[in-house]
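The structures come next, written out as structure tokens.
Here, each number is a calculation from the coordinates, and none is a lab measurement. Quick caveat: nothing in here was measured; it's all calculated off a predicted structure. Cβ atoms are built from the backbone, for glycine too; each structure is taken alone.
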Structure 1
Amino acid sequence: MVYIFLAQGAHLAGFYVPNPFYRNWLVEAFPFFMLGHWVHENQDRINISNKVLITIVIITTLLCLVERWIMGRDFGVNIVTIPQVFALFVYGVKNPTRHEGAIQRMGRDYSMMVYIIHIAIWVILDGLYKYMGIAENQPALYMKPILVVVLSILFALLFNAIVAKMKSMKTVSKVV
């Protein structure tokens, strides 16, 4: 509710609230983390069919586009994002092995590091874009989110490889 008030409520009232006041781990990420925790803890009591969950996801995705069009800007989290994420969380806990594969393993192994590092990579790309004179170039701007995702995943892969190497070296030194 704080996020919706600071982001969309202030915008609709004609006030400007800088992004860091509502786009941060405490106001934006932590409530979703706690929602996921609640869904996991109560998954046996939540009885919604997969068809209904998928319908909710599709409808709320379309409503996010409508909400963005009406509001005139992208807030990252829209009002309808909340039921969308709830439906995705419920679908995930109800179907833990349904979509097993490389992407699920990547999410499990690298998502935390990607979440932590993606903002820094975005800021670095902003600086590079300005330095290269492409900060206003539309194709470059459309590529930026893709570059952030790819570079964040590559960083997470590298980070996890370094941590694994350090752990194996520590294990070897204990044996010797």
Structure 2
Amino acid sequence: MPLKTVQDTRYPEADLRGRLKMAKESTDYDFIYVHTKAPDVAAHTKDPRIKKRVIETLDRAFGYALNEIVPDPNILLVITADHSTNSAGRMIHSGESVPLMMIGAYTRRDAVSRFDEVSSAMGALSLVRGPELMHLILNFLDRGKLYGLMDSPVDQPFSPGLATPLNID
């Protein structure tokens, strides 16, 4: 069953906070993806001040995540971007790396105190490439599989977790 959506409004902070609250209250899913287009839309104005203001509003919305989501030991919060978007010049999207942060029971705490491209690359995760991301997520949820371990007839890169066995009467 798909989740309800929170429509974009002129208030990105309220939009993101609403999406995060909806995600926190949705207990029927193993994985929930929350997305906002606000920084991308702001960057397309080519005015860095607008993008800065939008990012600051999203930072305030993440206060909800820090207080309500992060304390739950069963949740891994992953914050990243789908691509880099320049705020000046003619280029629309660029191929630069994006910041990545993961907070959960099995993540390593590092000394990075800023969430930006350069600071994130100096953290415990270093630079992460796309194909590595889901393996890291599974590992930090304690659902990763040791390389070469075959725990089911079909090889899969994760542990399916606890499941109710199929009993045939």
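Kindly point out which one of 1, 2 the value 93 was derived from, the read-out being volume of the Cα convex hull per residue in Å³, for residues 13-100 alone. Traced to structure 2.
Source structure of the calculated read-out (Cα extents along the principal axes in Å, 64, 33, 29) within 1, 2: 2.
Source structure of the calculated read-out (distance in nm of label points 7 Å out along Cα→Cβ at positions 45 and 117, 3.9) within 1, 2: 1. Where does the value -9500 come from, among 1, 2, when helix-only ellipticity at 222 nm (-39500 (n - 2.57) for each DSSP H run of 4 or more, over all residues; to 500) is the thing being computed? Traced to structure 2.
Which structure, out of 1, 2, was distance in nm of label points 7 Å out along Cα→Cβ at positions 37 and 133 calculated from, if the result is 1.8? Of the structures listed, the value fits 2. Comparing relative contact order in percent (Cα under 8 Å, 6 or more apart) across structures 1, 2, the highest figure comes from 1.
As an exercise: distance in nm of label points 7 Å out along Cα→Cβ at positions 69 and 125, calculated from one structure in 1, 2, equals 1.2. Which structure is it? It must be structure 2, since only it matches.
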